[in-house]
Structure I
Amino acid sequence: MLVKIDENLPNELVELLAARGLDADSAVGEGLAGRPDADVWQASQQAKRLLVTQDLDFSDVRRFEPGTHAGIVLIRLREPNRRRLIERSCRLFESQDSRGWAGCFVVATDHKTRVRRPGQSDAPNPSAEATE
């Protein structure tokens with residue numbers, strides 16, 4: 001799985017996720033730190049990488065409709081700090097089958113992961129939510 005870590009997450013996630021078998025790179029490593037979201041988005045899509053971010057600008061499923069992109073993982077913690085972001089991100093990729101997230105919109109909170117797949121309606125879908 002190809003993953004891009006946004007600049008709002010600890011850059012050390014690149015190595016930690018790579019150690020778990022993911023092909024990870026970062027916006028910082030590509031010289032995209034401080035660049036507009038559109039530049040980070042374009043780089044991740046051109047490389048067909050799942051974008052992992054905390055940036056709510058990527059949370060609009062009307063703009064980033066599942067199935068029209070390589071995938072988005074939005075990390076939303078109640079009290080985010082470096083340690084908790086690293087722990088949650090690593091646990092997310094260890095406990096879930098991320099290979100099926102291409103084209104999906106994934107929201108990971110402190111204790112839950114919700115996956116919205118291409119073609120899925122706005123109606124609540126119990127199978128779309130996994131509790132960790």
Structure II
Amino acid sequence: MSDDALIRAALEAQGRAYAPYSRFNVGAAVLADGKIVTGANVENASYGLAICAERNAIARAVFEGAKGIDVVVVATDVSPPASPCGACRQVMMEFADDPAAQRVILVNPAGERRDFTLAELLPHGFRPSDLAKEEG
């Protein structure tokens with residue numbers, strides 16, 4: 001799957017954002033099991049109930065049967081393109097087989113792009129394996 005297809009999908013998803021309070025429209029596209037899944041941020045008058053585009057896309061991918069996320073693209077209007085919040089980074093960690101291999105691409109409609117790995121954005125993230133208990 002090309003990065004261009006993922007970027008186009010994230011920018012298109014950004015147009016579906018519901019952000020009447022912040023006016024900060026965010027779109028996301030994830031590559032999960034070879035399939036592109038998109039999401040957008042959805043705000044709420046009770047601000048704490050808003051959901052980010054990244055978590056929306058990942059939840060949708062999981063609902064559709066994905067077991068892991070390979071690439072996340074986040075589209076915002078700011079320059080340089082904005083990075084995912086901490087909660088989104090942690091959700092990405094839950095579905096990253098290898099955080100050093102999971103790519104996170106940040107873009108905006110002007111064509112700016114920043115590339116990271118999840119390990120770079122969340123170097124010591126809490127992983128499902130951290131819950132393993134020693135027997136003894």
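A value of 3.5 for distance in nm of label points 7 Å out along Cα→Cβ at positions 48 and 120, calculated from one of I, II, originates in structure II. Taking relative contact order in percent (Cα under 8 Å, 6 or more apart) as the criterion, the largest value within structures I, II is that of I. For mean count of other Cβ atoms within 10 Å over residues 8-15, the highest value in the series I, II is held by structure II.
For mean count of other Cβ atoms within 10 Å over residues 80-87, which of I, II scores largest?
On the way: I: 12.9; II: 15.5.
Comparing I, II, the top value of mean count of other Cβ atoms within 10 Å over residues 80-87 belongs to II.
When Rg and Dmax of the Cα atoms in Å is computed across structures I, II, the figure 13.6, 40 traces back to I. Looking across I, II, the calculation of distance in nm of label points 7 Å out along Cα→Cβ at positions 24 and 56 that yields 2.5 traces back to I.
Read the figures in this text as sums done on the coordinates, not as results from a lab. Model, not experiment: these values are computed from the prediction. Cβ atoms are built from the backbone, for glycine too; each structure is taken alone.
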